[in-house]
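K.L.:
Just below sit the structures, each encoded as structure tokens.
Just so you know, all these numbers are worked out from the coordinates, no wet-lab data involved. Because the structure is a prediction, the values reported are computed rather than measured. Cβ atoms are built from the backbone, for glycine too; each structure is taken alone.
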Structure P
Amino acid sequence: MTTTRFAPSPTGYLHVGNLRAALFNALIARKAPGGRFILRLDDTDPERSTDAFKDAIREDLRWLGLDWDEEVIQSDRLDRYAAAADRLRADGRLYECFETPVELDLKRKKQLAMGKPPVYDRAALALSDAEKDALRAERPSHWRFKLDHDRIEWDDAILGPQSVDAASLSDPVLIRGDGQVLYTLASVVDDSELGITDVVRGADHVTNTATQIQIMDALGATPPRFAHHSLLTGPGGEALSKRLGTLALRDLRAAGVEPMALLSLMARLGSSDPVDLQTELAALADGFDLSRFGAAPTKLDPDDLPALSARLLHQLPLTAVADDLARAGVPDDLAAPFWDAIGENVATRAEIADWWALCRDGTAPVVADEDRDFVATALTLLPEQPWTEATWSDWTGAVKAATGRKGKGLFLPLRRALTGRDHGPDMRKLMPLLMAPPQQAG
């Protein structure tokens, strides 16, 4: 059974960079018969993890429709990580180290100055028991995993065959001096015990994947299938990190971005396929294929989102916006003709209420000085309410005959007089919905 996971740390709000991993893993699970998608909250950092961020992550995923089949919280599983650490110690694969951050930094600088790679020298393995006891008395210790200096290989679902020389890597720290279990160990234990079959994450995790494969082997576990997607950049290839503050999912939601427009974009961005707007997650899953994605950095232009979101909104059926119409106060019997009239003219759902307020209450007309006499004449020819879909044609025909105006010079001043706007829905459909009498120009 295909089982995937999304594993954010509840130390901040989700942004579009996090979304790629969440979406890719969700789509893999939803595409597979009986597939499962797990939300794992990596909260082993007690100082930075908060319940508020956990709730925000859940809220963002629900907004996107990325529902999960099971939730796992790492702070509830500390005993499982401790048991795994004990097994690694017993097998001689986890060893105690005592260097301070300053000492490690000095070692790295010395190695670099000598033209050597800054790899941990395993000095702690040479310490005697007495030396360890003395060091424990004066400073906290941390624990490193002892890598086998072999090549670590796997077939990456996006990057293709990968091979990493473990001798070029430092033995990773799995447990800090304060006892905090780090991501590398906790993730291995969870992926193994939860039966994770596929892991998709950013290309910045490639080295981490290599070490995790060895740790899994040491614990007798089978590594999942790994895939590493490209990292996002700005439209000019610049680092996107500086803009992530404005690309938090909660901010995009507040700006009125349609969740399926965002998902449709992210499900194709970086692949060889064009963006295909879908209104259902299942349709996105059906067309999703990791092999279509490349390794090159992927450009994201946030300015593309509003137009894409509007396009999706325009094609939504009445049932998809029924709650929004009800909140705006649109009567049930007018919901269908109202959405038919305005549906292709709203960029966000928030604009629904604006158009209904105009229909219900009317608005101040906008009349250019040179059009005052023309509009005054036109209003004398306006049929009495209620209006029908024939009213706009009948009225403009009468005004054209009386004034000789035509084209934009005829239609735009009349639209402005009734709606106060230069653009908007087809007036033929909108006029029957205008309930307030037209106001006179001031």
Structure Q
Amino acid sequence: MLGVDLAGRRVVVVGGGPVAARRVQGLLADAASVVVVAPALCEVLADMHRWGLVEWRSREVEARDLDGAWLVHTATGDRATDDAVVGWAAERATFCVDAGTGTRGTARTPATTRHDEVLVGVVSTGVPDPRRTAAVRDAVDAHLREGRVDLRRRRPGAGRVVLVGGGPGRVDLLTLGARRALAQADVVVTDRLGPVGVLDELAPDVEVIDVGKSPGHHPVPQHEINRILVEQAQRGRFVVRLKGGDPFLYGRGGEEVLACREAGVDVDVVPGVSSALAAPAAAGIPLTHRGTVGAVHVMNGHDGWSSAALTGLRDASCTVVVLMGVTVLADLAAQAVAAGVDPLTPVAVVEDGTLPTQRVTRAPLADVAARAAEVGVRAPAVLVVGAVAAEGLLDAAAPDACDDAPTADRPTDAVRARDTMTS
């Protein structure tokens, strides 16, 4: 196979129907200068001509139309015309793709898939078989999309940083985008939380830098993390900043993006599944539920209550999800009750959400701190405050309250067995 750069080079497409239109779309994606020769154009090609994307010669093809072309593509559906074009191209030593049978031309159009800077093409070496090549292309595409291939560059290039949201911890909750980024990584700068199990799947020579923090213990401060990202990228490396949850939800991703941009480093973000959503779902707690509550407020426990969160709890108009709230749980509960929130408001504490060690502790707001201390609740954990945190909410829901709304799955028996509850 031969990769050909067609950018700015003349390509002649003979035919004005849907097949020709598909071929032209691919050629325009490669920045080719396309000339279409046909008495009439289908609607798609007509739009391309109207927008100035292609040149149109509105007549039957002639030999002189091929003069100066780097590539010719015939798709008229007329055997005699296609044969004539193939012959004219051969006389001019110009590569020609024959869309009619694929056997008479001197080139073939591969079924392609593109990932980052890698273009993969599949062609038949015998009798053309487009369906088979497309099936093989799709299988290769799936393999690449799932990050199963080492896509690291082997030659020097410009460095870049990709902030990857790793989700709540379970490896299978990584997005395909996250998997692809990890497949390209020369170095991974990782947190303590998130899907650290995926690090075992990396190639042995991928460098892993642990900058994880735990409550009250920040061995690598944020400004140092920013410096590491910039320095590694300036060395020409592909850097993945693997973070738990989502980079832009209490993940300080904004600070890291700004540090990269200020240093002139290319930076991108792959969103992740936040534990604010995933942990309650894994525990069978719907954050919104028709007939119960229709809004969600997410907060950082160390920032304390906002007036909006307290108002939402007082009038039961929203569910409040608290991240990083375990160490301040007693203060949060006392402040909420003092601010007029019903002491009997249900609270659920979800530890290690989505992991095999997941545990759910439930108690009324006034008692939750004591109950959490009694059972030894530890971070990381997500606090869910509001009516949806009540045990048996889904079991007790009236059928007419949610007859046309989606419902969350009920907690599994295994999850229920791990729950610790008080009445």
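K.L.:
So semi-axes √(5λ) of the Cα gyration tensor in Å, computed for just one structure, reads 63, 21, 20; which one of P, Q is that? Please report the intermediate quantities before stating the final value.
P.N.:
On the way: P: 63, 21, 20; Q: 58, 26, 19.
The correct label is P.
K.L.:
Now for a different question. Quick check on the output: 5.6 is distance in nm of label points 7 Å out along Cα→Cβ at positions 112 and 352, derived from one of P, Q. Which one produced it?
P.N.:
Label of the originating structure: P.
K.L.:
Thinking of P, Q, which structure, once mean count of other Cβ atoms within 10 Å over residues 32-39 is computed, gives back 17.0?
P.N.:
The read-out comes from structure P.
K.L.:
Using the calculated result -13000 for helix-only ellipticity at 222 nm (-39500 (n - 2.57) for each DSSP H run of 4 or more, over all residues; to 500), pick out the matching structure from P, Q.
P.N.:
P
K.L.:
Here is a further query. When you work out relative contact order in percent (Cα under 8 Å, 6 or more apart) for each of the structures P, Q, which one comes out largest?
P.N.:
If we compare relative contact order in percent (Cα under 8 Å, 6 or more apart) over P, Q, the biggest value is for P.
K.L.:
Still on this structure, please answer the following. P, Q: which one has Cα Rg over 2.2 N^0.38 Å, for residues 64-183 alone, as calculated, at 1.51?
P.N.:
Q
K.L.:
Taking distance in nm of label points 7 Å out along Cα→Cβ at positions 48 and 200 as the quantity of interest, name the structure among P, Q where it is greatest.
P.N.:
Evaluating distance in nm of label points 7 Å out along Cα→Cβ at positions 48 and 200 on every structure, the highest lands on Q.
K.L.:
Shifting gears a bit: Kindly point out which one of P, Q the value 2.2 was derived from, the read-out being distance in nm of label points 7 Å out along Cα→Cβ at positions 16 and 208.
P.N.:
Structure of origin is P.
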